[in-house]
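None of the figures in this text is laboratory data; all of them are computed from the coordinates on show. Owing to the predicted nature of the structure, the values given are computational and were not obtained by experimental measurement. Cβ atoms are built from the backbone, for glycine too; each structure is taken alone.
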Structure I
Amino acid sequence: MNVPSTALPGATAAGFRVGSNQAIPPGQYTRVIYSLVQAGEYQEVIRLLAAELQNFPDSRAALSLTAYCHVSMEAYELASAFYERLVRLHSEVEEYKLAHAQCLYKTGRFEEAQRVLLAVEDKAYAGEVLKLQACIKYDEDDVASTRAVIEQCPQDDVETLINRGCLDYKEGKFSEALAKFSDALDRGGFSGVVAYSVALCYFRLQQHDSALEWLTKIVDRAVVDHPEFPIAAIEQGLDVRVVPNSRTLHETALVQAFNLRAAILFVKGDKSSASEALRCMPPRREEDLDPVTLHNSALFNMDHDPQAGFEKFRFLLLSNPCPPETFANLLLLYCKLAFYDMAADIMTEYADMTAKCLTPELFEYIDATIIQQTAPEEAYRKFDALATSHVANLRLLIKKLQQAVNLDNFALSEALAEYDAALKAYIPVLMAQAKIYWDRENFSKVESILFQSVEFFYLDVEEDPRVKELMRRMGETALDSEPGKHVDALKYYEPIVRKHADALIDNVPAIVLANLCVSYVLDSKNQVAQEVIRRVEREEEDALKIDPSRPLYHSCVMHLVVGTLYVARSHYTFGISRIIQSFDPIERKLNADTWFYAKRCFLAAIRVLASHGALFQDETLASMLDFLEAAERVGSSIQTVISYLPEHPVDATSNVAHEARELKHILLRLANY
């Protein structure tokens, strides 16, 4: 399962709070410069000061103010160059050294930042030096050294309390971190970044409603305090000026809040709302997007633009900082789309990230998925070892849940969150095991593997989406196994459909409804199957009245699958008619996936026609030719071979129009037209 990215807790992009001391030496500036700085027009100030620096390259005031403007725009690489010049020119000014070290830290140059900090000798800056040293150790994942540095900081300082909360978060102690962040809000007043840290802890504790409440507080506060940051402007189609990156924007935590809201919605399976949440954040140029936003935009849009998504992931791997989820998600997506060689190459090329970003369990899972293509027995052994470990852990967590029932609600909530996370980690392993036998068409073994894990899906089948997925897989297994098992398939499919009878197209995958109808047909309940199809068609009609542009394929898939069943059973006339009916209107229903299954049935019919295995009526042949002509007319822009990577270009003839024209040509020759 892919995981959306979230910014870490704390006040900085790197996730750990630093001191806010920024050195701006006194100087005489023009009223224009002052007004521009006050208005946040940092780019214009930099442009004006650039002319000043051409005449007076060592001007302390110009260098300092330029550096300040770059910091305000979060252009820390540029700011660090100006502070480095200031330190060389004015080595006696300790503020410049500290500011230089902070900029180096922000750009991930930790060793250089440490060296600069050693040169800060003024005891007045000892507290700021300690905080920055703690930040560096934190980002280097040196927990022991971070804790040792924090212990030297003033313990009554709110920033020290926040840093201790960040350390608890890194160690996975989300409850303790939540308590510290909440205490910091009580003592220091509202802070968007600290409020975000509270929401993030609730998210990690699987308390999504509480997390969303805090995210709403962040957004509401920013709307009042900073109306210059337009919210939901893109979603509403408004033409507004893009917002540059700035410390002010970062301190509102708007970007972090919308990313976390999107992550919560994505985890809940609502990809459309997750993408909408990203579009609601203040508009920025793509080159100004932070790594977390870039990562999430790539992940959420993989279904629509996978090539751009892969390009963003590869770009992020070369960036600093890189969201920790990037590496794992890229590998999982490569495996999902069968680019196993690419996944293996990435693991070899980024060996350091393989060790740092992948847990041992995830590494074994990806490794088994890759070798499954060449050594399925070895892959199954690896999956089985992983499954055994997961099952043992789940049994321990069940005992912990039973004990937590007698404790307070908070302990029960934590135990549930821990169990939920363990179950989510186990499901991909279970499905990978089953897939090995599925590919071999050993459906009884698939059913056996799935049944062994039913006990862990402790929630009601009609409530838990994970159980719904398992029941769906069991239904498919029963349907594809030996004859007569369609009754068992109904047992798994019907509870899913019954739960969402009033909103099938929003809650039930099209393939579930299609397989349900196939099961009814096989059980001689054709009227029941027809009623399910009509119900879905009515829902689609109502949905189109609300949003005429919404893509809807449920009824199309259902007709396609039922039609395929009849074609497979040599009832070609009726089967082909259902397939053609599924594309009404063809402008809305034709895409690469629906065409793939339609052309398979057409090819089967053509094969039988060529071998004189069946005779088609003229009406059937005419309807087939009419359908192919319509597909040729509207299918020129629909590719039949999808390219996910720029290095794998698609042939110009790989589109629906070309294939429809070829099929029509063959059919005309066979029919002696």
Structure II
Amino acid sequence: MNNWFVKHEKLISILIVSLFVIGIIWWSIGSYVSMNNGGNAAGQNQEITKESSVLVLTKDGEELDYPYWILESELNNHYESQLQQYEQAYQRSIDPVFDSLNLKTSLVNQLYDLKIIMYYSNENDLNPTDEEVENRINEEIESYISQLKSNESNWNQLMERYGSEKEVRDILRQSMNGMETQVMVEKVRDNVTNVSRGDILTEVENTFEDIKNEKEEVNAQHILISGEATANSVKDQLVSGELNFAQAAEMYSEDTSNASDAGNLGWFSHGDMVPEFEKAAFEASIGEIVGPIQTNYGYHLIKVNDKKTFETPEDVMNEETVVQEIKNKLTDEAFDNWLVEYKETENFGRAYYNDVLEYAYNFNNNTENVEVLENIRSNLQNEVFYDDGTVSIDSDTDYMALYINTSKALLNIYEERLTKVTQYISLKDRVEAPYLNMEIEAIDARIKEIDAELKAENIENEDALLDEKISLTDAKTYNNTLSVINELNLDSLEEAKEKKAELEDKVDTISENRTAVLEEMFYRYPSSNSVVQAYYQANPSDHNVKVAYSKLQIEQLKQYAGYLGAQNLASYFGNQIRDVVINISSVLSSKASTNTKLDAVEVGLDLSDLLEDDSLRLDYLKQLRNIDPNYFTDLEERIQELENTLNSTNTSTEE
């Protein structure tokens, strides 16, 4: 972890703005600091060899020399930096299992592309000079300082923390160690792309309605009043000049968030307001007071202060900010397309020096290729299992995560094939000859006709129509199996039956092994949401995962409890709540360990608190008393207090 970044993370958190405007390169400040410092560390503390890399770029099948290698230390520094920034942004860690592997894989892909851009830069003499880098750093610093000073409160906080503007500038300069790479990428981008004003106009014409919805804005004030008569009276006073808008807002508006600020709403776009309000505001002229406009909130008087709307594509072309955004978008797309083509035409490739990352790359690019997936699973089998078939307790987490993902992809394919083969076996001799050669569209059309006929009154041939519909449905199902039957080269019913047995064995074996790996992962990472969900789906009878999954559901419910309230929570999430209650009950009535049952009771009490349900809370406290009467020192008092409360409530209801 970079100590400098940690020391100044509060300032950097204000400054984290994407340094790149291109879509494929999105390293943030922290990533660049890590990349440069990490690269130096690799050079000073260890010999740089291919074996210290995770990937070496190839061209025309030949491995390239350094610096076209992705060092393990380089990847690790990027990984740690991204973890740090994620935690800072979201106040939580990424999932340690599947998200961790996905992040590493994504970083390798991005570094690979960056190395290729670097190769192009070197071959075409586009590397930036020291002067170019220094000028760009100074420009960025001035831009950031200007932005910081625009918020007086933030600027004052920085001055209190760092003492002087010079100190802030020095910290900003240190954060730009990656500027040479940024300028290099931008020079390559500008060299290989050329977006003209005509290109921009074409894009505007093709996406005009989308641009209107996204970029049109209105600046307005409003007064919210519950009664229409009062709203009309206030409008009369505004039109006559008896009151100005600020006075009327302060006196009458029921929107307390802006009544004392003249009802100012600032700038808003399409979709920001309820439809009735939006329509009135966008249709009003500047300076016009419109209304009363009725919405679910009441009656609004609206005054439009300014508008940015587009009647024609040419209007958009006069808005330079929007034009620049569109140019940047088109440039990004052109650069992405160039990079794809450049990698292909120049025959770049990958030579992995890290097995799990190679497996992950092959998996991500072959999620429906059975041969590749089986090869990956076979290789991982040796990493994840002992020779006796039990899960290795020493296996690396990334291998296990990839095994779980690969097995799931294979299960999806095999289960789909098994369904189709089973349907084929069942229907082959049942589908009547007239329907065998019917196209799916013709079958659907006839079924639609039959449905219409069945809705008519006094149907004389209802049974015949229903029989025909069943036959057509069978024919459609049968025809949908044929692509799989042909793919598997099944020429007879006997071959289909043999394939069915083979697929059943594969599904059973893979499911059993995957569940065993998930069980090990669950006991390693009981707090991993992804692992808990996957293991619960694979083995919902495990009492410990029932409790863990119920906890996860409770945490999800808590996200909505604050604004929905207990009553609405039960209404909107009844099925989820019922699942939690059922899982807890099944654990408490089982032969699970005492600790597992105590965990289940804790989840139940958490749920009763969330639902504000005293009856449910009392039930769980009584069950707790049966499991461990000393769990709470005041357990009996809690039970007695709840019983008194419920008795009092029942008595009041009866009266």
Practice problem: Using the calculated result 11 for relative contact order in percent (Cα under 8 Å, 6 or more apart), pick out the matching structure from I, II. | Solution: II
Quiz item: If mean count of other Cβ atoms within 10 Å over residues 398-405 comes out at 13.4 when worked out from the coordinates, which of I, II was used?
Solution: I
Quiz item: For which of I, II does distance in nm of label points 7 Å out along Cα→Cβ at positions 246 and 630, calculated from the coordinates, equal 5.5?
Solution: I
Quiz item: Which of I, II yields 47.9 for mean projected area of the Cα convex hull in nm², as computed?
Solution: II
Self-check item: Structure with the greatest value (metric distance in nm of label points 7 Å out along Cα→Cβ at positions 182 and 326, set I, II)
Solution: I
